[in-house]
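Have a look at these structures, which come just after this line.
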Structure 1
Amino acid sequence: MREALAIQGAAEAGKEEIGGAVDRAPWLSRLVVTAFRNYADAELRLERGIVVLTGANGAGKTNLLEAVSLLAPGRGLRRAKLLEFARHGDTRPWAIASWLETAEGRRALGTGLDPESAGERRLVRLDGRTEKSQAMLGELLDVVWLTPQMDGLWREGAGERRRFLDRLVFGFDRAHAGRVAGYDNALRQRARLLAEGPADPAWLAALEAEMAERAVAIAAARRELVSALGAATTAGVGPFPQVGLSLAGEPELWLGEMSALAAEERLAAEWRRLRGDDAVTGGSRLGPHRSDLVARHLAKGQPAALASTGEQKALLLSVVLAHARLVAARKGQGPVLLLDEVAAHLDAARRLGLFGELAALGLQVWLTGTEPEIFAPLAAQRLAVRDGVVTAG
């Protein structure tokens with residue numbers, strides 16, 4: 001009882017700070033999956049707030065989180081290939097459908113495999129219409145996730161941290177997903193032109209100018225987010241450690257020294273100079289695709305990568321919680337959070353602190369775990385998952 005009252009007190013205090021964002025935050029009221037992973041057909045009727053999925057390992061809890069993650073731009077929380085989502089032995093194309101409740105009303109949002117594309121194309125549908133690209137998903141829904149595979153985020157390569165950072169940026173800048181996709185596509189196109197042999201210099205120059213414009217916009221959005229989030233994580237979130245955040249990368253550094261236009265011109269000039277090297281290596285060693293998110297455990301004065309495994313997870317949770325609060329306070333609506341197996345590996349104090357912060361956010365949060373008792377202090381919708389079947393828990 002004392003634990004539940006402590007969580008309720010934290011929730012009320014947090015709601016006062018966030019204001020009216022709770023009522024405007026988008027949330028899923030219905031999720032339907034067909035021929036997806038280990039699900040033949042499943043329909044979930046959902047409530048606003050916290051959703052707890054419990055069940056044995058391999059029951060399909062993470063698969064449901066993955067389905068939700070595919071309602072946002074990108075390849076989902078596992079970054080799987082399209083054919084990997086298909087249910088084994090099921091000849092139907094996999095599909096995900098949902099009702100998204102927004103401040104402007106209900107939207108029907110869905111995605112799935114295009115049966116006419118031989119597994120190479122993903123369809124996106126909004127209110128019954130097929131959309132041209134995934135970019136529109138980011139205009140409606142922001143999804144942030146933590147999975148056990150991300151426990152080593154601070155130790156692993158910069159690529160995973162960039163993707164994590166960009167997912168956080170989406171909450172502040174809805175156009176960011178489109179810029180990143182456009183930049184990556186142009187980068188691949190430039191690499192192909194350089195590899196194929198002598199290319200029209202004017203064509204390359206035009207492509208590099210387009211890349212530079214997108215690159216600087218990407219770097220600027222990242223800088224803005226890290227600046228705002230850095231202040232929030234330095235202040236700390238509940239019982240989670242204070243985190244110092246910064247960016248490492250030439251475009252981000254240049255924006256601190258010159259105008260955006262000057263940074264674009266410098267970047268285009270550098271790419272022009274590096275064409276010979278890039279033709280050999282493929283890609284380029286310069287650009288926002290090489291930048292990195294740097295984190296420090298402030299209380300210990302050390303890089304996050306040197307912290308213990310438990311501390312690294314706590315640092316990651318601190319960033320995600322601070323981001324959710326910041327977006328809710330500034331934008332009036334926060335992300336949907338997918339937290340896979342995060343509570344079981346926290347000590348009792350941090351677990352209660354996490355529950356209090358989540359209750360305070362008032363956002364739709366999906367939590368998974370094998371032991372229902374862990375979530376006893378939480379006011380939540382409880383669902384039990386067993387072998388691809390979901391029931392009230």
Structure 2
Amino acid sequence: MGKNAVKKALMYGAGNIGRGFIGQLLYESGYHTVFIDVNSDIVCALSERRAYPLRILSGDTHVDMEIGNISAIDGRDTESTAAAIAEASLMATALGADVLPLIAPVIAEGLRQRYRRGGAPLDILVCENLKDGALVLRGLICEHIPKELEKWYMDYIGLVETSIGRMVPLQTLELQDGDPLRVCVEAYSTLPVDRGAFRAGIPDLRGIYPCEPFSFYKERKLYIHNMGHALAAYCGDYLGCEYLWQAAELSEVKAVVRKAMLACAVALARKYNADEDELQAHVEDLLRRFANRRLGDTVYRVGRDLRRKLAAEDRMIGALRLCAETDAGGILLGIALALRFSHNDLDMPAEQALTEICKISPDEPAYSSILGLYKHARNGASFYDLAKGAA
């Protein structure tokens with residue numbers, strides 16, 4: 001790219017992560033960012049204003065900034081979207097797992113056009129809350145790539161896994177503060193990425209943290225951050241908290257969550273020969289961030305979608321398996337409290353959920369431990385007694 005060439009990025013998804021995280025990093029790195037979304041109100045507003053406000057919340061204060069140098073395309077305009085993909089310098093997706101199959105044909109068409117324009121390599125940052133999201137998206141796109149372009153696609157198009165650590169709550173009217181384009185976020189802005197997946201070279205992107213093996217960072221996010229976040233929500237729900245920060249500030253909840261997160265930190269340090277002190281510092285930083293009142297995150301939002309969050313390889317059960325040789329008591333309690341979550345949408349008995357969703361066999365010790373805690377919770381046991389029983 002020449003000195004005066006415009007760096008064009010395509011951000012597929014103009015929601016909380018697209019605008020609230022990746023959009024900021026792209027803007028601060030000198031990219032012109034084209035947002036693609038099917039929300040016509042957002043697309044029209046972005047196209048008209050060519051900017052949007054971002055508010056970074058911390059303690060009792062906030063910092064406002066304007067994210068500019070942008071444009072937008074309606075995602076239903078597949079012709080314009082494909083053309084934008086063909087000429088992009090960098091691309092990212094933040095749409096949700098259910099949407100990826102719908103955009104795969106459009107991405108494939110954009111890549112075909114890119115090939116006809118000379119076939120320059122392109123990296124796609126996959127910013128999805130989806131296990132092995134990059135691998136999933138690569139397969140979906142490949143279904144629409146002509147046979148004669150398959151080798152070029154594999155060699156020149158990088159599907160790059162990312163770990164999204166920034167917490168972005170639901171954007172309530174209060175948080176929007178009079179501007180529907182405003183996104184409120186926490187200050188954390190580091191973006192771990194899979195170093196080995198790039199095809200066009202690691203981009204000069206603010207906050208990017210290329211790392212190998214990336215599996216360590218995926219598991220750190222899932223089994224320390226996501227698990228601890230969900231555990232705090234399930235504990236808070238049991239104690240009648242509405243907001244996540246309320247739960248995170250309770251000493252009894254904080255003790256349970258810290259112990260569970262530290263157990264995962266120890267297990268990950270052993271598995272990857274990682275620095276245990278750094279992981280422990282990460283745990284303490286997360287505990288502080290969970291208590292950020294200004295985010296206004298609810299225990300409902302953090303704890304909902306139990307079928308996914310209690311799946312065999314997701315945050316709770318995956319962390320339990322990881323800590324098989326360490327202290328998993330807090331995680332056992334978290335699973336039990338998830339099963340009696342006040343917003344439980346599983347529509348099945350706890351025993352069935354443990355075997356069918358969590359894939360925990362009745363002959364495993366964890367099965368009886370979780371059921372025992374669950375029954376005590378259903379009978380109104382004090383949180384102190386539950387935590388003691390899980391220890």
Structure 3
Amino acid sequence: MKKICVITGTRADYGLLRPLINKIKEDSEFTLQLIATGMHLSPEFGLTYSEIEGDGLHIDEKLEVLLSSDSSVGISKSMGLAMISFSEVFDRLKPDLLVVLGDRYEAFAAVSAAVVAKLPVAHLHGGETTEGAFDEAFRHSITKMSYLHFTSMEQYRQRVIQLGEHPSRVFSVGALGVDSIMQLRLYEKEELEDAIGFKLDAKTLLVTYHPVTLEKSTAERQFTELLNALDKVKDIKIIFTKANADTDGRIINELVDQYVSKNGEKAVAFTSMGQVRYLSAMKYSSAVVGNSSSGILEAPSFRVPTVNIGDRQKGRVQAKSVINCTPREDGILEAINLAISEDFREKIRTIDNPYGDGNAALRIIQEIKKCLNQEIILKKTFYDIHENKTMQGEK
């Protein structure tokens with residue numbers, strides 16, 4: 001049995017990885033190894049490793065690498081600690097393949113340690129661009145250090161090949177978030193209201209806003225613009241999910257708490273809703289507002305409008321349900337009013353989600369099996385798309 005090691009560092013990437021984790025666990029050819037790290041082990045972010053265990057999964061290693069700081073220095077130190085910790089864990093677990101998703105700095109540290117350990121890596125969601133975050137550089141760096149690549153659409157597959165990865169190891173499979181939407185039993189509206197202790201008796205906005213990490217000290221100003229816009233939208237309910245452990249994330253979370261304390265009749269906030277509650281809230285929302293990738297990847301499957309603020313998600317392929325706006329009060333207000341209008345909702349009633357059909361995990365498993373049933377020779381060459389061959393003759 002081949003040992004497949006999956007790393008999760010946040011509530012968000014676990015929600016995406018869960019369909020794949022379950023398939024690995026259920027497959028007789030694999031032994032699942034699960035590492036929880038980062039925000040999962042932080043009381044400030046809800047100790048969300050308990051959600052993993054609540055799903056009946058065994059966590060093989062819990063790596064505490066997140067320092068109590070959201071400054072650039074604190075995050076860099078967390079990366080260093082993560083690399084040391086992952087190198088030790090890989091030596092203990094001795095996996096046959098490492099699976100990572102996305103562009104978080106925890107994933108970058110893990111893959112850096114894996115390269116030195118000669119551990120092959122399967123990377124999910126490569127080739128995408130998020131021009132407003134330094135995670136952009138991490139994502140493409142992880143691509144260059146990985147052996148197998150599973151992208152969410154063909155356009156991103158071509159970008160990974162453009163980065164020099166051989167086409168035979170790059171697969172367009174769709175987004176795992178769509179798998180969850182298709183497979184999970186989501187709450188009915190009344191169940192959701194009971195689960196979150198909040199009535200959805202008006203148009204509801206699901207709001208998640210993260211710092212734009214390539215911009216300097218804009219979190220407070222931009223999020224205040226969003227809150228000012230929300231104050232001017234009439235007859236709404238607001239569900240906030242708090243920011244992640246990026247630089248200046250605490251500033252946003254403090255503003256969320258202040259807003260909810262003053263507007264408890266119309267707003268509620270969660271450090272982590274868990275995937276079922278979050279996707280259920282998305283299903284019954286009038287719009288998803290903020291700059292989270294979930295508004296781009298998952299919301300279109302519900303035909304729910306997305307108000308995408310600023311540049312954090314700039315560069316990603318978007319469905320017609322996504323409305324882009326500047327991080328200014330007037331632009332945000334105009335976009336929200338358009339999103340919750342009946343005309344716009346009718347316009348997007350039949351759209352398709354460009355991020356797949358809900359079978360990404362199955363496709364990933366099939367390709368991993370093919371790969372592990374043959375000898376893995378870690379890449380030594382760069383695939384040159386212009387000459388349709390590698391610079392050193394890889395076949």
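Throughout, read-outs are computed from the coordinates displayed, never taken from laboratory work. None of the values given here were measured: they were computed from a predicted structure. Cβ atoms are built from the backbone, for glycine too; each structure is taken alone.
Each of the structures 1, 2, 3 was assessed by distance in nm of label points 7 Å out along Cα→Cβ at positions 53 and 333; the largest value belongs to 3. State the single structure among 1, 2, 3 that was used to calculate relative contact order in percent (Cα under 8 Å, 6 or more apart), giving 12. Clearly, the read-out refers to 2.
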